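Okay, got some structures for you below.
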Structure P
Amino acid sequence: MVIIVLTVSVGIVRAEEVCLENCAVGIAAEAILAYAAPSVQQLYPDDNLLYDRAYRRVLSAVDIYDAPNGGIVSTLDAGFNYVTTQGAQAEWTQINNDQWVPTEALSQALPSRFAGVVLPEEPLPYTFGWILWNVVPSRAPGDEPTDGDLALLRYTLVNLYESVEIEGWRWYQVGVDQWVHQTLIGKYIPVERPEDVDTEKWISVDLYEQVVIAYEDTRPIFVTLVSSGLSEWPTNEGLFHIYVRYPRTIMSGAEGREDFYYLEEVPWTQYFDNDIGLHGTYWHDGFGYRHSHGCVNLSITDASWLYNWAASEIDFTIPNDTGAAVYVYSSGQYD
């Protein structure tokens, strides 16, 4: 067994305790330049996974026909609805066998190309995180950005060298004279293995940071940004186990209500809490922020990696066998 102890050098201190008058805050430029980026292995999207289906949003309620200009066989109510298509003919698009809709009722959906990272065996000198929104860093914690400074783009991976607390909020040093407010960073914060986890492979879901980490025993293996349930449909905290898995499945709910949704061929789904699961998401690119009806949304790239990695923990030849443990918790108070 290999046990990795992650050393995190991010201290939480108040700015006034660090700098009283004309003094520097944070670590020196030389130390930053010596370790300018996290030493992790970036996953890259596979176009064969992202574009093996043509995903389309259904813009409004629509009648479904048995052929172009044919007879109506059913109706899809208005809602948050996505389908996959099989071809087109003139002004008609086929969505399933013997099911056609007017092409004008659909719009294209492009899956996110975001992907997480595989962690090294050796300890990291600093923790890290992702920039959640395009931002021009401030030159000092609490300051306004300086006109003309370059922006850090969404999903940029950054080291968190140091932090200070100002008026109850943390500011993180992400580069030389670069500080970013905590609400614009999704942080990697490994958690101790809970005593009740009974599988070698297990998954933590941090609802506060919107980050998933995959572990083997006590060692973190993989980390990525996710989107969990909105306040109206929260993802439940607790310890669960994956109990069923589907490479593709249909998800739907809230029929007859304003929040009705119908999603075809949701990829790489692993259910762990009744109808709440980890799964790939082709309908949004908002990872790092809450977005769902309770499920834990991942990019298709990340969901595929997690699905394949967790496969060894469940044996479907054994009745009622369950898979990897899933520990859902919050590392902070979400506002």
Structure Q
Amino acid sequence: MSVSYLDAINAALNEEMRRDPSVFIIGEDVGVMGGAFGVTKGLYEEFGPDRVIDSPLAEGIIVSSSIGAAMAGMRPVPEIQFVDFITPAMDAITQQAAKLRYRSAGAQTCPLTLRVCYGGGTGGGMYHSQTNTTWFAHEPGLIVVAPATPTDAKGMLKASIRQDDPVIYFEHKKLYRLPAIKEDVPESADFLSDLFHCAVRRPGKDATIVTYGFMLQPSLQAAEKIAEETGASIEVIDLRVLNPLDHETIPNSIAKTGRLCIVQEDHRTLGIGSEIAATAAELAFDCLDAPILRVAAPDVPAIPAAEPLEQFYMPDLPKIMTAMRQLLQY
């Protein structure tokens, strides 16, 4: 049966809560309401208020209490309703969860999976549309993932919950009910996705696109249209794991194609693309036949609410097409 991104996340939570009684959910409106987008729908009814906890509007409390529970042997799955509101929890995430194993010389772990809703293109405006993934990818001690398909949405969440280290699990709101990405998702309770490697979504030989999250969709469309327009074969890599970065798949692709374009929804300066470009220059410089290009959001404080300005802000198919033509013509 074809499954949506949202339903895949819900299925992963359901399966892991059935499998392991130490798994619980906490967040704003996750219980009775079933989540702001319906991601946790039905879980409160099945598992009750002790395992699906409606929290106060206090992100710092949500994450801090989850860290304490993780240290006590539980496997909490807290939710941040929108990444825009995650800043009250930054101290707990970066100073506590990320450093717990390191500061205890491995004596303590923090098996916490923080689900974070992010992303623009839905008219959410300044405080419901940010990306901010690089804030956490920068922090050693955190595993940071951003699945782009229903299969990965399920498999990576299940794998994250079983991790003994903290995982920041970014889920793009625009993918939740996107009909175009529905797919048959493995139903096995033991199905897990890789948390440490990229995925090649489209093989190619003339140029490489590296992207993640919702940007995988316009990137795949661009690769198809460029093939129709020029005959060029574009390889598309779904980064899906932002930390730790896969230092094999991307250089190997560049060695084959000689050209690299990075597509990210985050701001251009100091986004994840900057690190990918640096890694490519360090590990595959001799293979590059053209300058590395980035397609990214502009360096403005926040995504605009007005639809024309939001469209200007967001990377999209025409912008990726323009970059790919430039890359191939160099």
Structure R
Amino acid sequence: MTESRVVIRRVPEGTPRPEDFEIVDSPPMEVGPGQIRVRTEWLSLDPYVRALLSGRHFRRMPQPGDVLPARAVAQVVESRHDVWNVGDRLVLETGLQSGTVTDGTDAWPLHPGHLPASTALGILGTPGMTAYFGLLDVAQVQPGEIVLVSAASGPVGSMVGQIAKLRGARAIGLAGSKEKCDWVRKVARFEACIDYRSEDVDARLRSLAPDGVHVFFDNTGGTLQQIVIGRRHLARGARVVLCGLVAQYNLDEAPPGPNLGTLMASRAKILPLIVYDYEHRRSEFLREALAWHGEGRLVFKEDIVEGLQNAAAHFCRLMRGENFGKSLVHLQR
């Protein structure tokens, strides 16, 4: 048997290309005391990995030869662990590989309500938890408020809008195509969605929220952030949740920010969100989100490729903004 892994061949310059990565096969490692061997079923591709590769993330910058980071749904096939047993299905960090040996420190068990299992990497996983605590704990959204969210068709953005509606707020999305905006409005049931590639964002926001938005859940940064903050689209007492900065992950240097002087007039707050700060409250999120999912009150969109051989190209596609929904790699068994 061999294990296959996607490793960094060279640190990308600008938008990643498939040739920046390569697949390496090697014999499996031995399982030591307190360890488990897992076989990967699903792998998550996430934009923050590009921030890691640029050295602008608080976690360690990966180097050439390292496995590309990725979270997975995986099954235990060998165990010398006191908690995890053969046959257990777990969600954990494995890296972009077909299997690995780990101590399972960061693992949590797949719940029967994770149907399909891939939702544990999307709306019922860390992206969903990001939306949940970002909106309810950080922004403290209230009924009747207007929530504006960028990257609205993605796993975080779509969950933000759906939770907003479940809490009695109004949801407006920003997305990068008519197809995505149609899905956000018709399937995820946002009140509106603005196609920032073909529409005048400034004018549409003036029409949809003439008195400004109460929560801006920002997953992208960049031009959209500058429009919303710099052109006075924040209501009095608004909260800006800084969740992601995907617009700058492919840049060699961070761009200048918006004019923050407008925050003074609106008495708005900028609130950073680091989802890892809420890991100890994951069960709280799962109790409510799994119930919503089981009642059919949540929808999601997935963008799936089959096989590890297609993972690098799929990651590059994600970083070009060509994905539609949660980017995943499925490994057949």
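Some points to look at:
- Distance in nm of label points 7 Å out along Cα→Cβ at positions 45 and 277 - structure with the largest value, from P, Q, R: Q
- Among P, Q, R, structure where distance in nm of label points 7 Å out along Cα→Cβ at positions 29 and 293 as derived comes to 4.0: Q
- Structure (P, Q, R) behind the derived value -10000 of helix-only ellipticity at 222 nm (-39500 (n - 2.57) for each DSSP H run of 4 or more, over all residues; to 500): Q
- Source structure (of P, Q, R) for Rg and Dmax of the Cα atoms in Å, computed value 19.6, 60: Q
Read the figures in this text as sums done on the coordinates, not as results from a lab. Model, not experiment: these values are computed from the prediction. Cβ atoms are built from the backbone, for glycine too; each structure is taken alone.
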